[in-house]
1. Taking 26.9 as the value of mean count of other Cβ atoms within 10 Å over residues 123-130 derived from one of the structures shown (1, 2, 3), identify that structure.
2. Where does the value 25, 22, 15 come from, among 1, 2, 3, when Cα extents along the principal axes in Å, for residues 99-138 alone is the thing being computed?
3. For Cα Rg over 2.2 N^0.38 Å, for residues 179-354 alone, which structure out of 1, 2, 3 has the highest calculated value?
4. When distance in nm of label points 7 Å out along Cα→Cβ at positions 35 and 147 is calculated, the result is 2.0; to which of the structures 1, 2, 3 does this value belong?
5. Kindly point out which one of 1, 2, 3 the value 2.3 was derived from, the read-out being distance in nm of label points 7 Å out along Cα→Cβ at positions 131 and 155.
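Where a number appears in this text, it was derived from the coordinates with a stated rule and is not lab data. These figures come from a predicted structure and were not determined experimentally. Cβ atoms are built from the backbone, for glycine too; each structure is taken alone.
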Structure 1
Amino acid sequence: MRMSQTIIKPLKDAPKDADTTNHRLLVQAGFVRQLMAGVYTYLPLGLKVLNKISQVVREEMDKVGGQEILMPMLHPAEIWKKTGGWDNIDVLFKIQSRTGKDCALGQSQEEVVTPLMREFIKSYRDLPTSIYHIQWKFRDELRSKSGILRGREFLMKDMYSWHETEKDFEDYYKKVKEAYLKVFKRLGLIAKVTEASGGSFTDKVSYEFMVLTDAGEDDILYCPDCDFCVNIGIAKVKAGDTCPACKKEKLLKDRASEVGNVFDLGYKYSKDFNLQYTDEKGERRYPVMGCYGIGISRTMGTLVEKFSDEKGILWPKIVSPFRIHLVSLGEETLMAEKLYKQLLGVTEVLWDDRKVSAGTKFADADLIGCPLRVVVSEKSLKEGGVEVKNRSEDKIKIVTTKGLLKMLQ
């Protein structure tokens, strides 16, 4: 992609109203633009990152048997009234059509997916089964903040599963838990599995996947030696207490951002929509239902909070919008174009071919944060190749074109 032919326009200055690193850098580097509080347009760079995060999530959900579908964002009020959500969920966006029909903008999909699955779950032979989708969600937050970490409109993966028994659900949860941890590990994040309240979904304990960051909105207590972690809002222990699990270390308190969650929904939605199956004895039963969410856009914001410095973003290679940021200086356009075409054969390339100063190009490359910067200049060609620099390092080395292509392959 040539920058001169795109709407990739990094800003010299950060937005004055930015209160977090992800808000400041994503706007300044040209990944997003804010339409209003909690609502963003994802520009070409931002959309590439969202799609790459989504693909990692998709691959791991497929491995645990998830079947991908796409459910609507606009819901009839009747399904929300059936579960009590219409009156009890205060963040639900409610709208009315010109015909006077009440509707909701989906903040979750239990009310849609449960009646849908009545068509497909008839017998115990149809269980267990799981369905997921990646779709935009809406929540009428009173105070949207922290950039894309807490939005009124956000991209999310939510998966739902149905089981004959609570034990079968618990066994499946363990598989999904490992899949979630693998997702975040692949993205370069260390997530802690945290006990929390089920909130408006259920009165049972739920599990949140939290990443430590000062921009987070939750306080957690965790053990530095084992996996014990709890949201401070339901904790029976406090910072400095001995870990109740391993009995070895003192509990630490830190700020964290929720990037995923799991809820045991029990029989609530199955009963609300009369979703039943016939068991081996020929008796009608309600399946146990589970819900599993990952915030795609929230994860993107968390990545920026974790991987950035005073110059800009440092994207992990797996989600970076491009692997190579090619910079051409002076009159070396023809050589740069030849290299650009060669690089396109092996990887994704953003070529800064704009007629701006070298300082601006270097600053924008650091701001955008692709893993590798390659510079074609009169100086580099005299030295036998191109300048190659990792975004996370200061060291610059001269590499031949053939050597660069071989390294990337």
Structure 2
Amino acid sequence: MKKITVRLLFLLLLPALYAQSADPLYPAALPPDITTPSAVLLDAETGTLLFSRNPSLVISPASLTKLMTIHLALREIKAGRASADDLVDLPPESWAENQPPRSSLMFLGRGQRVTLGELLLGLAVPSGNDAAVAAALHLAPTMEAFVDMMNAEAGRLELASTRFAEPAGISPGNTTTAGDFALFCRTYLLEHPDSIGLLHSVPSFAYPTAANIDQPRTILQYNHNTLLGKIAGVNGLKTGHITEAGYNIALSARRETTCLIAVLLGAATVEERDRDGEILLAWGFDNFKTLYLNARAVPQARIWGGKEKYAALKPGESLTFTVSARRAGVLQQDTEIARDLRAPLRAGAEAGQLIISDSMGELRRIPLVLEKEAPRGNFLRVLLDSIAFFFKRLFGK
């Protein structure tokens, strides 16, 4: 994560590069026709940026803020400092009646029994501002302390333009960018893959029930993400709206082996937000595909003057990468091994390349590196290999 800011700056240039390039890996394609002021589309698995529009425009995330609140709660649960089964005290500031006008609500109130797990559903599905307050005060001694946790996490993830003033998203003092938030969503999905099924793809939420209070007035609410069940593959993540920001959405969607993240900020209407989200995802799935490769057996490298004559190699980078959808056919793997490797060599030293290609040509080169250290051999081994290497170079073999 230390290099995430540099990586983002590089990735933000990619659409312009491939739009102007004849490189068949990223063939020129008409950009999606959207009107939302700021948007980013990522391959969730590889982090490759597929599209951006004003990705550094600072906008309040509105209720997308709640995704950070959920993230911190899930981290606390994973660390064993909290449990989804925790019974949560509900101070008056968390009651629905004490939230700002026109708030989205879980409908927390006096005398209720509620678990942290229920609060997370109340955050994810009806986007309850009351649930955000209750969760924050359960995980930290004060609201200020929880906001400090939020900002510390944004700093850890190097989200340079992301700051939080409170955990629900009602304040315009919360700020982010589409670029920042897309990277955060990717981190969130990598750290909490089960959250899709447990929280973000849940279509409805009924609360309070008899488990929460005697004689409940149960209210059934539906997920604010109206693209769930409407657009193929959409399974999350969060929507948001305040007057100062417009309409925001962070989308995740999976089709076959490809998972995309789309963040759109500042749409003028719900209709614009949803239409542009649908257009952006359709464009991404039509034009790109995530490839997952299994490396075939890699030849060993000859080590001159080494304790061992040959050294085992392995891929030095992930074998998962993004290609044009037109470049996802039958793949071929070839290797080029360096012929002048001399000991000593450290583990991880580059010793060749794995070349991935298809019928249209080369797709990608992945470095091959030493699996373990290759120390220098004894005097006799070094002498004999030096003589052999001399004649090899002399006769060009």
Structure 3
Amino acid sequence: MQNKKQNYGGAYVPEMLLPTLHAIEKELERALKDPAFIKEFQGLLKDFAGRPTPLTFAKNITEQFGGAKCYLKNEGLNHTGAHKITHCIGQALIAKRLGKTTLIAETGAGQHGLATATVAAKLGFKCKIFMGSEDMSRQRPNVFWMERLGAEVIPVTYGSRTLKDAVNEALKYWMQNLSDTHYVIGSVLGPSPYPRMNRVFQSVVGREVREQMKDFEGKLPDVVIACVGGGSNAMGIFSEFLNEKSVSLVAVEAGGVGNALGEHASKARSGELGIAQGYKSLFLQDNGQIAPTHSISAGLDYPGLGPELAALKEEGRVEFQSASDSETLSAVDLLARTEGIIPALESAHALAYAVKLLPTLAKEKIVVVNISGRGDKDLFLIARAMKDQSFRDFLLEEHQRYE
């Protein structure tokens, strides 16, 4: 998908990177026309990642809130617990075709890093993961498992010590090791062709929803809702319905704890046009510099918006909303207690908006919420936010045992 005004995207990178980006783009085009590549990709999705993921009718939520029917696309049932493994498999297969031997990635919430490390182990790549030291503290279980999978997790200790800084370090390493290294960018952002490449690989999510809705309802959904940091899960589920004007598409960003810069990560609301990390899009800025952000979720505090989503916002095709930290925590509890599904904090942003929307719609309307990942990784964050004293006591006891 190209924005007609061409305001977004592009490849704003040092000249030395352009041949590598062109090679990736050419190999992607060849691969997408190669039946052997498609067969291998689809085979790994089915037999390794566990696709298709289920579409579940949220009967209890539907009855509790009234109004429209609510369905959940449970991407948390993918291997490694999120949608991320889908584009990681795709990119790793492209890297193999290009003769690369090492995969690198940035990660915030850890799910993309975990998926990259998993695919690297499966397909025989060396692996390095760059992660802000703040995010490493917030997502220690994912760090532990990445290391068990054989990846080297490299802490980034400057700036905000979060995802944007991890991206910068990954780009630096990549430029120094282009001959043998492929950078597995974790969302629909970065220099071209990465936004399109990840959207193409993730589009399987939307295609599955279309087929599953035929079985459940015999028609398309009326609304599709997804959380947005950079936007990989959103573009994955939205892409199938972009030309279906009867389907409303809603992206939910991190509303954080307030409206001031540094209190949220809502690029659609407060972002300004800029160029950073290889692409032109909407970024949260403070006097031309990337602004600090906040989200209870380590995966939604990225300051930039995927360029295709920025174009869709400008065109009015995608509606942008936000959910606060407190609303998100309530949505985690709600989904766990009513439907037996524990969502990732990222995904809970989408549900937090959905439950406000459901009662306003007629009963024949259908809303699909993309539950992009499961909440195992957020155990420590959620327990701390909910001030769970018994969990704190457990950690203290476990610390004593560890010594």
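1. Working through the options, I get structure 2.
2. It was calculated from structure 2.
3. 2
4. Computing distance in nm of label points 7 Å out along Cα→Cβ at positions 35 and 147 on every structure in 1, 2, 3 gives 2.0 only for 1.
5. That value comes from structure 1.
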